[in-house]
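For reference, the structures are reproduced in the following blocks.
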Structure P
Amino acid sequence: MNIEVTKKAVAWFEKELLLEKGQAIRFFGKTYGNTEVHEGFSVGMSVDQPDGDIMGKTEVNGVTYYAGAQDDWFFSGYNLEIDYNEDKDEPIYHFHEKR
């Protein structure tokens, strides 16, 4: 799984979560809501260090953005793009099928 975080999304995370080098953001599936490919589930996030197998990760400005293998059920078959929604002032998540 590839994870891409746009420059606008990185700026939002750094500003809103006061991130510093060495910290990490975990993305996971949670109940309630919807995504482009999931009915009844949405993307959750937390400031959390990896503690097991990693399904996908990327590092930007010294911050790691990742999904753990325990969330394979949610991310399997997809790459994750994290962008910024200016109208809602929040991240937006796009799922792209792996090829």
Structure Q
Amino acid sequence: MELTEININLRDEEKLRAFVNITFDDVFVVRGLKIIQGNKGLFVCMPSRKLTNGTYKDIAHPINNDFRQQIESMILDKYQKVLEKPELQDSPDPIIT
């Protein structure tokens, strides 16, 4: 499975830097990822929903840490490119591996 597209939608909020949509193999989309500014730098949050007890649970997420790191690295690389060239913000970014 390959990550074939990343779309970044910038936000101007205190901690929320962007919403992200990713596509796998040009056939499966995951929407609602977030780039968050944390105490130790930027990180990617998976899409989640709020439960009745007030906690959040991921709707979709990588099963292992290696794949999570790979996705996060690709998303944050695209985010940096968008910051350098804002015209890339809403354009799909085909991933070439």
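Distance in nm of label points 7 Å out along Cα→Cβ at positions 12 and 84 was computed and gave 2.3; which structure, P, Q, did it come from? Spell out each step's value before the answer.
Values: P: 0.8; Q: 2.3.
Clearly, the read-out refers to Q.
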For Cα Rg over 2.2 N^0.38 Å, find whichever of P, Q sits highest and give me its label. Q
Rank structures P, Q by distance in nm of label points 7 Å out along Cα→Cβ at positions 20 and 44 and report only the one at the top, that is, the highest. P
If you work out relative contact order in percent (Cα under 8 Å, 6 or more apart) for P, Q, which one comes out largest? P
Can you tell which of P, Q yields -7000 when helix-only ellipticity at 222 nm (-39500 (n - 2.57) for each DSSP H run of 4 or more, over all residues; to 500) is derived from it? Q
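Values in this text are rule-based calculations from the coordinates and carry no lab data. Quick caveat: nothing in here was measured; it's all calculated off a predicted structure. Cβ atoms are built from the backbone, for glycine too; each structure is taken alone.
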